[in-house]
1. As an exercise: Rg/Rh (Cα atoms, Kirkwood Rh), for residues 57-96 alone, calculated from one structure in P, Q, equals 1.00. Which structure is it?
2. For which of P, Q does volume of the Cα convex hull per residue in Å³, calculated from the coordinates, equal 118?
3. Compare relative contact order in percent (Cα under 8 Å, 6 or more apart) across structures P, Q and report the one with the greatest value.
4. For FRET efficiency 1/(1 + (r/R0)^6) of positions 81 and 105 (r between Cβ atoms, R0 = 25 Å, to 0.05), which structure out of P, Q has the highest calculated value?
5. Tell me which of P, Q gives 1.8 when you compute distance in nm of label points 7 Å out along Cα→Cβ at positions 121 and 169.
6. helix-only ellipticity at 222 nm (-39500 (n - 2.57) for each DSSP H run of 4 or more, over all residues; to 500) was computed and gave -8000; which structure, P, Q, did it come from?
Structure P
Amino acid sequence: MTGEHWTSIYEQKRTTEVSWFQPQPTLSLELLTAANAGADDAILDVGAGASVLVDHLLERGFRDVSVLDISAPALHVAQQRLGKNASKVAWIVADLLTWKPERRYKIWHDRAVFHFLTTAEDRARYLDILRAALDPDGYVIIATFAADGPTSCSGLPVARYSPQQLAEQFPRFTVVRAQREDHRTPGEVIQPFTWLLLAAPTD
């Protein structure tokens, strides 16, 4: 994955036309509630692009929100949409797999980054960075294509996971909740997703 690839996607389509667009990030917000996230808890949304989740977090009073994406233009779309509220967010332009976290977060949110990691090496690197960034008592909210989901997205191959298969990628984490979502794309295509809420290892 490169910044140029994702920037070209955003240049070709409006934000509301990309297949992953959600006008309401319902499950993300439900799982944040299930994780008992408080207004002062640090939340990191990785691979966020121009997602509207950040808007909803600010509306709900969360005060420590960070958004990471490899594409600066994608983040700029979100910043423009938020207007003056953009200053309340920490914006991080970085390739997640080479990023070095400078702090820890209570919530790690990833909707549809992990399934682009199709090699064991990339998945291991992801886990190393996650462990470095997550509070010892933190939570992971993660969504990937389900086992019967698409085999590619935006011109790239993806990995697909059942809840058990996805949980196995996060050894020693505890599954708090698992859920399936049938995401309806702007093009009226149904894409099945697997969602997990994971608690950090206790030892």
Structure Q
Amino acid sequence: MSEPVLYGHPDSGHACKVALALELAGVPHQRIWVDIWAAPETRPAAFLAGSPFAEVPLLVIDQQPYVQSGAILLEIAQRYQVLGGDSHAGLRRARELIVWEANRIGMCLPQIHYAAKVQNQGFPPGALDWLRARYQVDRANFDRLLGDAAFFHGDAPGVGDCAIWGYTQWINRMGVEPTTSMLRWIDNMRALPGMKTPESFFPN
């Protein structure tokens, strides 16, 4: 069996989610940098063969490609019995958190983050106001989901924490206010032994 191969880029919070999960799980793997700002046809052939939309992350395990960050996180949890994947309750929590992230805070924050990078070009009037209004609801629900726990999975992080980390890690760049609970959780995540910067996860 060969080591899993993860394709990603430091600007992709979705790729960072998967890189962090593999690191926390202690799964030996290779990481390959993909230029997500270049034309899709210029990206590596092996990557294009496995990623139908030419998007990161792509995780290849035993020549089988896995796409979509939430689905990949659940695959890691179940396959390696880690980060919530070692129990029915842990997997239930993981599914709930990953679906919430994808539909709520993981929808508005990536768009706000991208808008900042492109100086709002391409965003119609009112779009960012709508995204920021969604975030106000999402940050309140963030606090409800976290409660007083150190992590969303309890005393230790799980794949749900990895999912939510993807874009929340850049909250200070987005011009939106984090909650006190969010800042506490971010500090806990940054202190994890397997944590790295996006650039360290995917060096060029």
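No lab work stands behind these numbers, since they all come straight from the coordinates. Given the structure is predicted, the values throughout are model-derived calculations rather than measurements. Cβ atoms are built from the backbone, for glycine too; each structure is taken alone.
1. Considering all the candidates, the number was obtained from Q.
2. This value belongs to structure Q.
3. Answer by largest value of relative contact order in percent (Cα under 8 Å, 6 or more apart): Q.
4. Once FRET efficiency 1/(1 + (r/R0)^6) of positions 81 and 105 (r between Cβ atoms, R0 = 25 Å, to 0.05) is tallied for P, Q, the winner is P.
5. P
6. P
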